[in-house]
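Where a number appears in this text, it was derived from the coordinates with a stated rule and is not lab data. Just so we're clear, the structure is a prediction, and the values are computed from it rather than from any experiment. Cβ atoms are built from the backbone, for glycine too; each structure is taken alone.
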Structure 1
Amino acid sequence: MKQVMHVRTRLESLSDTLTATERKLCTALLLDYPFAGLEPIQVLAEKTKTSPPSISRFVAKLGFSGYQDFQRHLIDELKEGNRSPLDLHQSDRAMQGDFLEDFVNRATALLSESTAAITQAQFDRVCAMFADEKRSVYVIGGRISDALALYLSRHLRQMRGNVYHLPADPEIWPEYLLRMKPRDVVFVVDFRRYQPSLEQLAERAASRQGAQVVLLTDKWLSPVARVASEVIATPIESGTVWDSYVGALVLLEAVVTRIAEGGWDKARKRIERWDSLRLDIGEISDD
């Protein structure tokens, strides 16, 4: 399948070459992406204090034939972001050769692509945020992706304190919101078929508590991106009935390994104390 550059990527790639008017349009579109771009051209012009001709020239600079073409691409992105396994099964390609071998090849390709999901500078920033013991860390994911949030929280808890994995029940979330302080970290994992409740949680954590939201999502971008200070968009398309989180998992493994090795003396002492306090129930595993 031919890969098409997403509108957000086009906006960000041209950010250093824009005029003052174009920067104003770019900022407005990114602040409420993708919905700002779905407004009628006259409404967008009024909101940004520009003009319809200026917007038409801007979308042409982005590579679109006109404003309608620009909006069609945004609508296509929204549709992609809400595809279910039933939709994916209708368009997946057949396995090539032995099932397991082909599946592993697809996963390997996703791993290779995932290296482009985050720059070294962003990786360093995210690791520093999670390692900073002056910040509490709150993690949560979606119906399936919460397994990734749980993975991160269990490793972080062995290396530092004040790490909280939020339960799935939104009725319990106010307790955690009340604990949050400015600069605390809220890590949200939200892949397509996004959960509106996670967006609401992230918005309240950022706007009311002053927390910094770190989002792990896909290329269609969870609505949580609107309030996130760090957005990591990993590839998930495996060409099968299920999306694959293999790239996201490897990224999180790299994060926890970097944090552990970067402060190993402190991490080692905490892990030793942690193990000494475990209840003696069966054999201690290496997990």
Structure 2
Amino acid sequence: MPSTLWEFQDLFAQLRDGPAPGWGVEVLQPWLDRRPHLVAELHELGRPDSRRVRLPRKGDHYTALEGLYAFSRIVDVLVSAFQPESASMDRTSGNPWWRGTIPGTSAWPAFRAAIRAAPLAESSFHPFFHEIVSVQVSDDADEPPSIIGEFWPGALVGNLLVARAGVAIRAGAHHLDADVAARSALYWAWWRRNRRVVDLSHGWGHNSQWSTDFRRDYIAEGHLYYNVDADPSRQPHQDLNDADRIDLLRYRCSIRTDLGADQWPFHDTFVEQAP
């Protein structure tokens, strides 16, 4: 049965072209109420066994991975309300990727509730659950990263990670470089107000960009599964050691030495024990 998640493209267009700044539940709830099948499909993909299902990448219709990608763009817009704006944000033709208005901070919680997503409850820093937004340098160079504040909450639909929480952390210099971890290119992200992003849709035309696949990460059976749809056999040559490749996959950004915005981590996959 073809996926219906492509309909999130329509919501994206509506949000881009319509509401005044500070919009929220009054826009999102009626749209979702008319489409309960989208929430049902999201939760089907959120089942722990869904991580084992090889979803099609191309077909006559939009695939579930492409539909999830459209959904992820909505999430990127919603969490933007919590982000500090930076002059270093990625731009194209002199304009930010998002040309619509910024939602209110109530929009993301309202959307999570409408799709029955569970908030992340992890209080200890882990790159599976947390996106680094800012870093405070510890006087102790050996101090591991810990959370000192939250910009926005993350969310799971079932066992599927749909958004990491944006956090402020404190860490020692032996664990990460504060400027690199907070400002280096963020992979698998379409748009942020506070940093450069790398998304496989960038640079494509209006129609082609929607053929981008979502990255599926799951927590299941006591393990964390990163990028389950990756095809390691397609991994191109990289001038990265294994530790840097795994860090780029787990953190989605550079953390010690800036690896730049032209790496290709999209075919990497990894499994580790959940904290």
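Starting from the value 14.9: which structure in 1, 2 was mean count of other Cβ atoms within 10 Å over residues 134-141 calculated from? Let's see the in-between values first.
Working: 1: 22.1; 2: 14.9.
Answer for the origin of the read-out: 2.
For structures 1, 2, which has the highest computed value of mean count of other Cβ atoms within 10 Å over residues 30-37? Intermediate values should be presented prior to the final figure.
Values: 1: 17.1; 2: 12.1.
When mean count of other Cβ atoms within 10 Å over residues 30-37 is computed for each of 1, 2, structure 1 gives the biggest number.
Looking at distance in nm of label points 7 Å out along Cα→Cβ at positions 166 and 198, point out which structure of 1, 2 has the largest value.
Details: 1: 1.1; 2: 2.1.
Result for distance in nm of label points 7 Å out along Cα→Cβ at positions 166 and 198 over 1, 2: largest is 2.
Assuming 10.7 is mean projected area of the Cα convex hull in nm², for residues 54-141 alone as calculated from a single structure, say which of 1, 2 it is.
1
Tell me which structure, out of 1, 2, gives -7500 once helix-only ellipticity at 222 nm (-39500 (n - 2.57) for each DSSP H run of 4 or more, over all residues; to 500) is calculated.
2
For distance in nm of label points 7 Å out along Cα→Cβ at positions 182 and 214, find whichever of 1, 2 sits highest and give me its label.
Top value of distance in nm of label points 7 Å out along Cα→Cβ at positions 182 and 214, among 1, 2, belongs to structure 2.
log10 I(q)/I(0) by the Debye sum over Cα atoms at q = 0.10, 0.13 Å⁻¹ was computed and gave -0.50, -0.88; which structure, 1, 2, did it come from?
2
Given a value of 1.5 for distance in nm of label points 7 Å out along Cα→Cβ at positions 78 and 150, point me to the structure among 1, 2 it was derived from.
Derived from the structure labelled 2.
Figure out for me which of the structures 1, 2 the number 37, 26, 20 belongs to, where Cα extents along the principal axes in Å, for residues 22-69 alone was derived from the coordinates. Working shown, then result.
On the way: 1: 22, 19, 19; 2: 37, 26, 20.
The read-out comes from structure 2.
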